[in-house]
1. Supply the structure label, taken from P, Q, corresponding to FRET efficiency 1/(1 + (r/R0)^6) of positions 23 and 63 (r between Cβ atoms, R0 = 25 Å, to 0.05) with the calculated value 0.15.
2. With helix-only ellipticity at 222 nm (-39500 (n - 2.57) for each DSSP H run of 4 or more, over all residues; to 500) derived from the coordinates and found to be -15000, which of P, Q does the value describe?
3. Computing volume of the Cα convex hull per residue in Å³ gives 165 for which of P, Q?
4. Match the computed value 1.2 of distance in nm of label points 7 Å out along Cα→Cβ at positions 39 and 55 to one of the structures P, Q, and report its label.
Structure P
Amino acid sequence: MEGSVIASVVLVVMYLRGIFGIFKFPALRKILNSSPIIIVHEGEILHKGLNKARISIDVLLEELREEKVEDVKKVALAIWEADERFQYFWTLSTNH
């Protein structure tokens, strides 16, 4: 019983120190909370972004198919988030 209390207290203290460190030191926040990576910009696949996110073009195309996107050119912006999710923004059609 005593060992589990000590372990719990140590974990809580470590957690609070980590949170404090993130708020106090912006460089630490940048290391721990990575910024989103742009994968598609104005319908063009950015291979540099794919390499940085360490995902293949097949994974990107699969994700686009799941979102019912038939052509990459219709995607204005696709972002790979730190929690390994995609965010998509479509181009507005200008057909009158």
Structure Q
Amino acid sequence: MTPANGLADAFARQIRERDQADWYEAALSVSARIPVHFWNGQHDPHLPPETIKEFREDFPDARFKVFTDAGSLLFFSHYTDILNHMKNVMARDTVRAQ
């Protein structure tokens, strides 16, 4: 196992341990006030398309990006996409605040 795989496996175990947490109320309470972005892999076994559809209905102010070529743990496989998106959002929000 490579060090990168070991890190990914350790992180995945930690996420699964916390997987039982319900983030619905916390996300709902901020979704109209600050930008909420959901990045999901289409093949994520924890978030099937039906769940993402429910999230879209529950969080109409949120933005969604579904990667058709990914499963879970997107920040390992698509970190450049996510970081570039966050950089653009932060730059846009900084301009608005000035």
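Where a number appears in this text, it was derived from the coordinates with a stated rule and is not lab data. Note that the structure is a prediction, hence the values are computed from the model and not measured. Cβ atoms are built from the backbone, for glycine too; each structure is taken alone.
1. P
2. Label of the originating structure: P.
3. P
4. Here the read-out was taken from Q.
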